[in-house]
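So, here's a batch of structures to check.
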Structure 1
Amino acid sequence: MQHFPIYLNLANRSVVLAGSGEMALAKLRLLARTPARLTLLAPDAEPGLAGLAAQSGATLLPRALEPADLDGAALVYAATGDAAEDARIARLGRAAGVLVNIVDNLEGSDFITPAIVDRAPVTVAIGTEGAAPVLARAIKTDLEARLPEGLGILARAGKQFRHAAEALPYGRPRREFWAEYYFGTGPQVMEAAGGELLDHALQSLLQEHLARGSRAGRVDLVGAGPGAADLMTLRARKLLDRADVVIHDGLVPQPILDLARREALFIAVGKQGFGPSTPQEQIIALMVEHARAGAHVVRLKGGDPAIFGRLDEETGALSAAGIDWAVTPGITAASAAAASIGASLTRRGRNQALHLLTAQDVDGLAEQDWKTLAQPDAVAAIYMGKRAARFVQGRLLMHGADPATPVTVVANASRAEQRILALRIETLAAGMAEAELQGPALILLGVAPAAVAADMPRLLAEMG
């Protein structure tokens, strides 16, 4: 993000615009919607530009910009269309400590003006770092159609009522009040009676919320999925957006955490095989502590909470503590990995069962029913197997598995940094060691990527 988006207060601030043509007219139309004190430097102002300047209360000076014109200015726009004159204006602006925008000159500008959807006081700014103005315009058009014209009236009424709403405790109670107003009561009143009754509706809604008293905290155990933010369920995203506290695993990437409110408390409780870990008892204690304090807690887990997520321990402890909880499932790594290679984890005539297992447990390397897993048609998704590849390989071969059985390793399934290794049991450990995989990796036993599977007989022949 090269250009940091901010909203600049232009009330009683000076903004200078230099130019006479269509570019200057377009900027003046935009700036006239602000409370800024506008000065237009236009040696040859055409009637339309002069008329708009008069209508908007801008000071029109029929000459080129001079250094004194920039005294106390917040912004200066160079829109003359003459490269040399625009460059002169930019030099004067920077010498005066004024932010400069040269219209249609990204490299020469200190700031850019985004495409704007105006539902004042609600405004949406859309920028593309100057790379794709047509795309920004298309997004603006889409948002214009989605955001109702009455949204500004709704927001203005809410703005005037903010001081009264401070009677509610800061945090969740106040957010719930505003959420009910903006997404329920407010739009309903607007549709039925227009904006005149919004203040009455706000007063009634406030009294209702004050009468509710303190709300009990709760915990939502939420699956973050395999790591791609757009693979999270809609319910998961809504819960994350409402959370006061987010207690998250180390496998949850930053783009998913960014979906939560910036004001939320984030607590990392990462766990690593054979490495530093947050004790499960401490994780449970954190959930109970914050929920008892009235917070809405989201316990955010990579993948699905019910697949090797110690879900029963956490829900059991929450129930014992008398805390309300619910579980929101997520896409587990096995499904994401299979999707990434275009292969099915079950197939008629091949396997009638699918094994989900972990290569590690609380005591270290985990023993399994290796005899069953070594059968020719066995299919298994092996979690937490990155550091246990040689152990898994050895156990399978020890119990009679065909060394040529296909094995696919998918690291960072669904993410941009995803890697896929098409291996065999006999090459599993060496292949993973050579690849030096970073991030979580899942081993799919008995499954090859779709493109490889179609040509497996030839590949096996070539590999001897």
Structure 2
Amino acid sequence: MKTTRVATQNARNSRLLAINFVRWSSGLMFSIILLMSSCSKNEDMVIEDDSSLINNESIDFKSQSPNMVLAWNQAMQDLYSFSLNGPATPPVSASYTWALVHLAMHDALNSITPRYDAYVGVPRDKDANPDAAVAQAAYDVIMAINSLPFAAVYLPQNLASINALLTTSLDGIPQGPEKDKGIALGHAVAQAIMAHRSGDFPFLVPASPNQPPTGTQPGEYRYLPFAPAPNGMGYAFPNFGNLPPFFISDNDQFRTAPPYNVNSTEYAADYNETKDFGGTISTYRTPDQSEFGVFWAENSNRGWNELARHVLNSYNPQSQNAWKTARYLALVHSAIADAYISVFESKMHYYTWRPINAIQLADNDGNNDTAADPNWTPVLLTPPVGEYPSAHALTGAAAGQIIYRYFNNRDNYNIEQHSSYMPGVTRSFSKISDAIRENSLSRIYIGYHFRQAVEVGEETGLDLADYVYANALNEKP
């Protein structure tokens, strides 16, 4: 399973407490209420080998601009760019929408010229306009998700920009049978994808009426103080780990090894690190650690989509086309979605407590090397899911590894990354691996995780991405 992979080496403090939970969970709480009441340019680089050609095609896929794919991808990035202080879509549910939208664009193109394996596939129309097919497929998937009972959890509700983009996209295409065929193909692809995922609903519910119980033994997950059941969420997305995966073979395929025992010296070392560095008040955390802790706290899809575009833009535009770009972005976001499915399966399996509970209750954990602090609180309020392993580390590593693998295992860039959580702040990276590592470690410095959870999560994300890259949306012979 292990293949060549990217190496993984490598100021805001107390006033940020509390506001992050509003951001993470506002859409989630709304649905629960419903539930309970009812780099520099590299001109010599080529992304992929184009030696395998499809003959006798009406559409020349090699010369087809990726601009329509990138326009809809940018619209998704804008739609999911949330401020630290405002409401947001939870990252786990956002990943589901992102994957479906990008798979729809990929399949729309490959239903015209079948360059890569399709996710679901529909009858081919070689004369359909690619831009019309891409725009209509992306739009239809967004609207289909917007019709779900828990749409507020999966999709931001202000879709004016999406409606406007469809109009602009289609108005820019000359009238004629090719445009009509493209629109019809986009409809067909979106319908096929949503039909393929029609059994997902039981696993998408943000909070189950039969919540998993709060723990009683040291190390077991405890309901968080601000989210107690039955009046709060208790445990969010308890069934998401059973959602049928997109490309990994089984939900438990990448289940992680067990966490440290609570009475172990390894656990105590991790415990004391997070206690020292991840609290609202810390004399250990540096200004830089405080900055990148919050910087990376936004949802994985938005953050890693920006980085994916940075890397894409560092290559010669002549080597890009719509088919390659759609496949690239579909792989990135499908890997993130599968990473969330995988990590939520592991989280429920191990059901471990978060640092806020572990540190406040440490006097009763049976470990002499952990001292309780009943007043300890994390920099950002913790999402109500199990601690081990880190979803953020796993999803970030999966996304970064797909980017690394797609561009021929190259890891030297000039990346300037931004975050909607810290407008005006730029984090610079010369390697994807450095961004992966910083993303993982950020969870310690906001008090969300212990070190084992982020290191195991990162390692698992790399493995998962290698599997997805080898088995998904492969080039046709």
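Bear in mind that the values in this text are calculations on the coordinates, not laboratory data. Predicted model only: the values in this text are computed from it and were never measured. Cβ atoms are built from the backbone, for glycine too; each structure is taken alone.
Numbers below:
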{"read-out": "Entry that produces 1.00 once FRET efficiency 1/(1 + (r/R0)^6) of positions 309 and 397 (r between Cβ atoms, R0 = 35 Å, to 0.05) is calculated, selected from 1, 2", "value": "2"}
{"read-out": "Identity of the structure behind -15500 (criterion: helix-only ellipticity at 222 nm (-39500 (n - 2.57) for each DSSP H run of 4 or more, over all residues; to 500), calculated), options 1, 2", "value": "2"}
{"read-out": "Percent of Cα pairs over 43 Å apart - highest-scoring structure of 1, 2", "value": "1"}
{"read-out": "If distance in nm of label points 7 Å out along Cα→Cβ at positions 157 and 429 is computed and equals 7.1, the structure in 1, 2", "value": "1"}
